[in-house]
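Following this line, the structures themselves.
Bear in mind that the values in this text are calculations on the coordinates, not laboratory data. This one's a predicted model, so the numbers in the text were calculated from it and none came from an experiment. Cβ atoms are built from the backbone, for glycine too; each structure is taken alone.
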Structure P
C-alpha cells in the first residue's frame, strides 16, 4: 500500500475512534456531501439498488482535494440513513435532494457518530419556512 493510502487509512481510523468516543465532528463542504450522495445514487443504479461499500479511494475521488474525508464520510452516513428511511421526502425529488439538506448536514453540530434526526429535521423545516 503506498504511503499516502496508509496515512489516509490511519487518519480515518483515528478519526472514527475519536468520534466513537464523542469527539466533535468538524463542518465540511456541502459540495463534498452532495458529490458523495451522487456517487451512492449512481452505484445504487448500477448495482441493482445496492450502495455497496464506498472505499476511501472512491470517497477521495468524489470529494475536493482539501476535504476532511472521515468527517465527510461520517456526516454522509448519517444523511444517507435519513434518506433511506424516507425522512427527507419533503426535500427529495427522485434521488435528488435540495441543496438545503446538504448545507445543513455539512454544518450542523455533531458530537460522536450519530446525528440527532429530530433536531436535523426541525432545522430543515425552519429553513424552509424562512
Structure Q
C-alpha cells in the first residue's frame, strides 16, 4: 500500500465490465489500474512494485486465463492479493492459490468491495489461508 492507498489491478477483456470494475475499485477508495488480458497484466506487474491486489476475470484471450494468471502472480509476487471472477466457469476457491477469493458473475458489488477490504487488511500471505 503506497501512501496508505491500496492499488488494485483490474484484468478484464470486456471493456464495459472492466470500466464498471474500475469504477467499483475507485468508489471503494482504492487506486485502479487496468489490463485487458493476462499478458498486459504481467507487463504492468513487472513495471510497478505497488500493486496490492489483482481482480481478474477467468476467460480472456491471450496466453493464459485468470486461473493460470492467479497462480503465476502468487508464484512470482506472493504478497499480491487475488480476486477471481467468472461468468461461465464454475469456480472453486480450491482451484485458486491459497487465500484467493472466487466470485461468479454477475457479482454483487458489495461482496467484491468487502472481499477487497478483507484481503487488503491481511498482513502477509501466511495469514491468507485463515
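Where does the value -0.20, -0.44, -0.52, -0.70 come from, among P, Q, when log10 I(q)/I(0) by the Debye sum over Cα atoms at q = 0.09, 0.13, 0.14, 0.16 Å⁻¹ is the thing being computed?
Checking each candidate, the match is Q.
One of P, Q was used to compute mean count of other Cβ atoms within 10 Å over residues 69-76, and the result was 18.9. Which label is that?
Derived from the structure labelled Q.
Can you say which of P, Q returns -19500 when helix-only ellipticity at 222 nm (-39500 (n - 2.57) for each DSSP H run of 4 or more, over all residues; to 500) is computed?
Working: P: -19500; Q: -11000.
The read-out was computed on structure P.
Give the label, chosen from P, Q, of the structure having the highest value of Rg/Rh (Cα atoms, Kirkwood Rh), for residues 37-76 alone.
The structure with the largest value is P.
For the read-out relative contact order in percent (Cα under 8 Å, 6 or more apart), a value of 35 was computed from one structure; give its label from P, Q.
Of the structures listed, the value fits P.
For distance in nm of label points 7 Å out along Cα→Cβ at positions 5 and 29, the calculated result is 1.3, so let me know which of P, Q that is. Present the calculation step by step, with values, prior to reporting the outcome.
Working: P: 2.4; Q: 1.3.
Answer for the origin of the read-out: Q.
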